[in-house]
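Chemist: Following this line, the structures themselves.
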Structure P
Amino acid sequence: MSKYIFNAEAKDASEYTKKSNKEFADEFGIDLDNAFNEELELARKNCIKRLEDHKIYDESGELVWNSEPYAFFKARAAADTVHPSLWLNGKANLEAGVFEVVKGKIYQVRGLDIANITFVRTKTGWIVLDVTSSVESAKTGVKLLEEALGENVRDNIRAVIISHSHGDHFGGIKGVVDEKNVGRAEDGKIPIYVPAGFDEETVKENVYAGTAMFHRAKYQFGRDLIPGVKGSVSTGLGLAMSGGTLSYIRPTDFITEDTTITIDGLEVEFQLTPETEAPAEMNNFFPEYRAFWAAENCTGTLHNLYPIRGAKIRDSANWWRFTEIALEKYGRKADVVFQSHNWPHENTPEHPHAVETYLRNTAAVYKYVHDQTLLLANMGRTPRDIARAISLPDKLKKVWYTRPYYGSIEMNSRAVYNRYLGFYNGNPTELDPLTETDEAKQFVEYVGSAERVLELAAEDFEKGNYQRAAKAATYVVYADPDNKNARFLAADAFEQLAYSSESSIWRNAYLSGAKDLREGTPQNVKKRETTGKNDLIANMTNRMVLDYIGIVTDGERLADEDIKFRLLVVKPSENGKETYLGKPADVTEEFLVHIYHGTVLYYEGKTDEALPFVKAPDRAFLSIVGKQYKRSKGIFDTNIPEALEKLDNAVVDLAAYGNFPLIEPLR
């Protein structure tokens, strides 16, 4: 009989967990009493203005960034509740301030957010590379650079380059530039350069799937965890995500091919890297400064091919190939490689080829996982089996900047399998699988009772078999969410798995799951999620708005409808050939919209069919998306108002669904 005691208290590291962490430390040469490695040394290098225990507040006085709770990293000895390698990563990410990347030319402000903000000097001003995830962090970054250099930066920004379509790289844009000053360089404005497809991918990720993705991100980033040796310690890419205001400004310049552009007298090379870390992404090279910007393709950690918040599966073949291209094109021309997370790597007299080695090792890891996954798949191994079978060769495994602080070999191999072969493993029982709840109930029924399952799971826990214990206990949670003993045991098992996880994502997910099991799923929705999403929605094109209406429409409410109409997007014009609310107007866009048995189909362009019409200003259909049609119906000029009313009645307000449970059934 197990001696396990069921309760809701957080636990210390078990003997099995301590043993696992010590074995890793011994293998990798980490002194647990004075933990240090060369990456920590690089993180501290070239700091010209250091920050400690730094806080950032928003306009209402709410704290949106605070590094003070991470002061536990100032201890010399690694905590036994944190994997020793992840301890070093978090310790390095505590290093915050203004850092000089290229003397007098390129600077980074790090430690204000999960991402860095980078400034590149031009002939008369600055280019900003990525802008962190919040207005407050970005604004603080500009201010800190001004203080460090003693010069006006804010009023001399000549361009912004956003490397890819993730919120922690564009969200702070309104903290760097005023929207009224954004425009084409030839018009004397500040251009925003982005890779082709940036706007579409940004909307797909943050709006189309935004409600689910924002919520699932809390497990990935440990958003509800308290920093500490038993809580949040790092995200692998930075200490944490800023809680400030996510903003968006529509970009001005889309890079559609590899090219060189002179920005305020500085030559900048653009290398497109689509379907790598993001569907729309690009690197940059600054030949005058011999500096290569690797965006988020090389970040001082193994990245993820599939983030657990949910996103498109990344293409590992593209990832290694574009990194290899960068190595060939820029490796010997660059003296430093720097990126949007973590710290630069540079050539030194001791390591004269550090940049080339950094790029080569990074490319090799992604290619190894890609190739070995497909090899094993072709030999008949399943995704879960492959995930446990792949291990990097020692030469790659013992490179600190390819350790799995953010991604993991296990998840990445499953992502490669999914990219090529899909989520189905070939077993016919998975063609029409049971729901998680039905599978759990069947498991409990077959074992005999929930009590028997927990008895066996507790025995596994006592033996240090935490994955087995967690799996069995969560079956009981799904079969009976109110079973407190199941929740306590699953939480305790998750906790020990977290303490020995090198991946920050795994640690955060395990600890977040443990917290929700002990306390229940919190019901509050973060202000950042709603404001940021609204900013993006307001900048969608009309085609994107029509796509989104289809997504937020309850198809069952329109199941019997078959309605077609012409949507004419209009703007007032004295010489317009169309009329809108009795006044002349020009048609700027036209769509054929077909509400067809639960779907919202559309054709972008003119139609020869004689159909009813809806005339409306640019993006007027946003009022339907936002459930505001009844208040704003006066902006629609139509001879088929019933179509708009039916659409409005069918739209679902997703704000009510923003806190679904992740570790127990949806009730």
Structure Q
Amino acid sequence: MADAARSSPPARDQVGAGGRYLGYAAGTISATTRFVTDLPYKVTKTENGVIPLKDGTEIAITVWQPDGPGTMRLPAILDVIAYGKGTMTYLGDERIYGYLAGHGYVCVRADIRGNGESTGSMQTFMDAPEWTDTAEMIGWIARQPWCDGNVGMLGYSWGAISAYYTAIHEKPRELKAIAIGGFVTNRFHRGGVVTRHLPTFLVTLLAMRSRPPDPQIVGESWRRRWFERLDSLEPIVDKVIAHQRFDSYWNASAVNHRVAELGVPAFVVSGIAEPVMSSHDTAIVAGARTPVFGIVGPWGHKRPHDGVPGPAIGYLQEVLRWFDHWLKGQNKDVLRWPKMRLWMPEGIPAKNYYRDNPGRWLAEREWPSPAVESLAYYLAPRALVSDTPEPAQLSHRSVLSVGLRSGEWSPFLAYSPSPELPGDQRDDDAKSLCFDSEPLRERLEIVGRPSLTLDLAADRRNGFICVRLCDVAPDGASSRVTFALLNLTHRDDNIQPKALEPGRRYRITIELEFASYAFRPGHRIRLAISTSYWPTCWPTPDPATITVDCGGSRLSLPVRRPRSDDAAIQFDGVETAPPPQFSSIGPSYRRDRLIEHLDTGLLEITTEETSLTRLEHNQLVYGMTRRQRAALREGDPLSAVQEVDITWRIERDTWKTRTETRFRMAANATDFLVDIGVDAYENEKRVRARDWHFTIPRDLL
């Protein structure tokens, strides 16, 4: 087997100590990755295949097929996503599916309709038409002469949603197992709060959908197909913002309440650096009736073999073991896996980027773990105490700028370094209502979802709170362990929010996102409560002052005692197939800036990220520049604005295309004001211009 040094692309593709940069979405390769070329099977790759759907749509696919005598019938693995298999995910796909095909699987990577070289148009966001298409793809694959009729699905993020939702909604009989990660089972606004991340993602998706198909693949029809795609674009983001209650729009695809209907075995992974995803991951393992096993690692929104923060693991070897059992009837060891393997961080740095997460692996044979017990802390004035305190009331209204250290909702960490993790929380803590424990006398480990019960009143009809659980080191550094958001008008449910009655006291229970964490002796546990969390959350038009009744409020922590078998958990080193040859054109980076205008009180957070890549096998050049800006004037919630501008370039020789997508969202006291535009250029000539303007009523937000 070849080692990483002999298989790696040219030195110009290296970036510092963080690994090799592969372009947006492909991310970075860990410096410890071993590129394997001596695999059991040689592989033939067919890049420009098509799956014909019944309605005439042609789904573009790439197929990695093991070579062997005659026509071998082998199990197949399908991955269905929307990001462009010939561009955005090309380099990462080769490393994964070249490896799996080399171990005896036919691997199929498909772009959903209206994306990449697939025909048709995409009018919805991860909804019923996609599950129907995916089930049809699975049936087509199972009928091919190279497939033995057994199909699995592998996916991360979008691909995971395609697999999981198809298994729940469509239940194709040929689908025998799935291996998925980094996704949610309910897309509704978390806590009933409009956050920045979902509009940003949907605008990024709109920009990707505006790109043309490749003329080298589809021929002279490329321009007509591109114009049809541009003319049929729907921004989708307006619908997501408009549906501020959990109504039929969200219920049509939500499956968080249908975990027991999962009819296939599932291997589910996530990273605790994106705790919302981990909350969904662990709920699936707990609620499924089929064999389901999980891993929660230290990573952000990364596949585990490229996991950052590290340690990364040999994920593809785990995937092979999984599919060897369910698709080939081999390797019964997977049935002896722990139900959940978890990374237990310890003393994570209070920084917005770090390569490695200190801690250890642990195992849970059952999930939920019977070893977890609830430990109660009661809220006393500025303190967390073990016994019920005397009644006391604390009032608080946060300044709007609480949340500057929140980091990204889903840290993608495609660049090295990339300041996307929550930084030192001391600045945000100083602007919040905080309750601290005494310094711990002994180590305290938690695994699960903490919960907070609050006796609370507010002086406005609506408002929201952010709850953060932090680890405070002896030197005062504060690291965010987990958090939760709650629109107080959604205190009972997300279906029928109810305005608050000013001055009335409510008992509210908030479940924080999943956490696995070890508090060291000498550290303090901090509970921080704020009435704003910008720029993560959109501010309410008239921020509320809350009053917390300490005597009736308490924090419950899911405490787990260490066990001797924790030390037995080990993973293989990282292996993948080598990436294809590519060149990085110009610098690839992400830059984040926090700008405070002292004369006006305006705060701005700006992010710029850019990459441009050339594929050597076909000389295609592709890349994206994305600029984001969130601005707010302290004390003026109606000054908040969010802007996203994205430029995509796809070109080859004298053929040059560019699309420019822009998004701006502001608000007054009654409405959200949304402006979206897409301009498309061929050889510097603008060939299409689309604009949308929406006024969307605020619904108790």
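Nothing in this text is a laboratory measurement; each read-out follows from the coordinates by a stated rule. Fair warning: this is a prediction, and the values are worked out from it, not measured in the lab. Cβ atoms are built from the backbone, for glycine too; each structure is taken alone.
Chemist: For which of P, Q does distance in nm of label points 7 Å out along Cα→Cβ at positions 223 and 487, calculated from the coordinates, equal 4.6? If you can, show how the numbers build up before the last one.
Modeler: On the way: P: 2.2; Q: 4.6.
Derived from Q, not from the others.
Chemist: Tell me which of P, Q gives 39, 19, 17 when you compute Cα extents along the principal axes in Å, for residues 199-246 alone. If you can, show how the numbers build up before the last one.
Modeler: Values: P: 39, 19, 17; Q: 45, 17, 13.
Here the read-out was taken from P.
Chemist: 52 is what came out when percent of Cα pairs over 25 Å apart, for residues 167-366 alone was calculated for one structure; which of P, Q is it? Before the final figure, lay out the partial values.
Modeler: Details: P: 43; Q: 52.
Answer by label: Q.
Chemist: Between structures P, Q, where is Rg/Rh (Cα atoms, Kirkwood Rh), for residues 319-638 alone highest?
Modeler: Details: P: 1.09; Q: 1.02.
When Rg/Rh (Cα atoms, Kirkwood Rh), for residues 319-638 alone is calculated for P, Q, structure P comes out on top.
Chemist: Which structure, out of P, Q, was distance in nm of label points 7 Å out along Cα→Cβ at positions 303 and 383 calculated from, if the result is 5.2?
Modeler: Details: P: 2.1; Q: 5.2.
Answer by label: Q.
Chemist: For mean count of other Cβ atoms within 10 Å over residues 551-558, which structure out of P, Q has the highest calculated value? Write down the numbers at each step before the final one.
Modeler: Values: P: 15.9; Q: 20.2.
Largest calculated value belongs to Q.
Chemist: Work out which structure the value 4.0 belongs to, where distance in nm of label points 7 Å out along Cα→Cβ at positions 207 and 263 was derived from one of P, Q. Before the final figure, lay out each step's value.
Modeler: Values: P: 2.5; Q: 4.0.
Source structure for this number: Q.
Chemist: Out of P, Q, which structure matches -4500 when helix-only ellipticity at 222 nm (-39500 (n - 2.57) for each DSSP H run of 4 or more, over all residues; to 500) is calculated?
Modeler: This value belongs to structure Q.
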